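Nothing in this text is a laboratory measurement; each read-out follows from the coordinates by a stated rule. Just so it is clear, the structure is predicted and the values come from calculations on it, not from any experiment. Cβ atoms are built from the backbone, for glycine too; each structure is taken alone.
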Structure P
Amino acid sequence: MGSLSFWLTILLLIVSNVFMTFAWYGHLKLQQTGVFTSNTPLYVVIAVSWGIALLEYCCQVPANRMGFHENGGPFSLMQLKVLQEVITLVVFTIFTVVFFKGETLHWNHFAAFVCLIMAVYFVFMK
C-alpha cells in the first residue's frame, strides 16, 4: 500500500472529486453569494460547471488508468469505484459543512459513513 501509484491514485481521486463537487454544487453557492442570480441563464451555469468538470476529468481519468491493476496499478475496478464513492462523499460532506452553513450533519449521516467504511473494508477483503 505504500507504492507511488497507490498514493498518486488516491491524491488524483481526491482532487478530481473536489473539482466535481464544485462543478455540481458550486453554482448553488455562487447563487447564494450573488455571483449567479436566479436570472442567470441556465446555459451559463452549465458552461461554467462543464469548465470545472473538465478539470475533474483531467484528474479522474489518469487516476483510474494508473490505479487499475491491469495497467500495473494496485486496485481492481471494484476497489477503484468504491474508493471513488467514499472520497466523493467525504469531499461533499466537507464542502457542505464549510460552504453551506445551514446544512448540518445528523446521526444517520454518520451511520451511513460507517456503512461506507465497511464497504471499503469488504471490497478490499481477500
Structure Q
Amino acid sequence: MDEKTRHERGLTQRRKVLGDAHVERSAAARTDFNSEFQDIITRYAWGEIWTRPHYDQRTRRILVIGTTMALDKWEEFRLHVRAALTEGGFSSDDIKEIILQQMIYCGVPAANHAFREAGEIIAELKKAC
C-alpha cells in the first residue's frame, strides 16, 4: 500500500473512532511544527494499526482505554472514553467494567482518578442530551 492510500485509510479510521469533530479540531490545530507528527500518526497509528484485521474496533478501544489509564495519560483517556461513548456504542457500564478490570493491575489510585475523569465525561454527555 502506498503512503497516500495509508493516509486516506488512516484518516477514515480516525474519523470513525474519534468522530469528525475531533478530527476537524486536530486538523485546525495543525502547525508547521506538528504537521509531520500528525501525518505519521494518521498513517501508522490509524492507517496501519487500527485497521489490522485481528481485533475488532471494540477490543481496540478497550485496550486503549485500559492502557491510557495504566500510563496516567489522562488527556488520551478522556478522549477515548468520550469517543467510546459517543462513537463506539459503549455504555457507562462498559467504561466502569474497563476501569474495574484495570484497577487490579494499575492500582486503586489510578482507578479512583479514572472514575473521576470518566464520571465527568458521562455527566457532561448526559447534560448535553
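Of note:
- A value of 3.5 for mean projected area of the Cα convex hull in nm², for residues 21-68 alone, calculated from one of P, Q, originates in structure P.
- If Rg/Rh (Cα atoms, Kirkwood Rh) is computed and equals 0.99, the structure in P, Q: Q
- Origin of the derived value 0.35 (FRET efficiency 1/(1 + (r/R0)^6) of positions 29 and 77 (r between Cβ atoms, R0 = 30 Å, to 0.05); candidates P, Q): P
- When distance in nm of label points 7 Å out along Cα→Cβ at positions 53 and 101 is computed across structures P, Q, the figure 3.1 traces back to P.
- Calculating relative contact order in percent (Cα under 8 Å, 6 or more apart) for structures P, Q picks out P as the one with the greatest value.
- Label whose coordinates, when helix-only ellipticity at 222 nm (-39500 (n - 2.57) for each DSSP H run of 4 or more, over all residues; to 500) is calculated, return -27000 (choices P, Q): P
- At a computed 44, 23, 10 (Cα extents along the principal axes in Å, for residues 61-116 alone), which of P, Q: P
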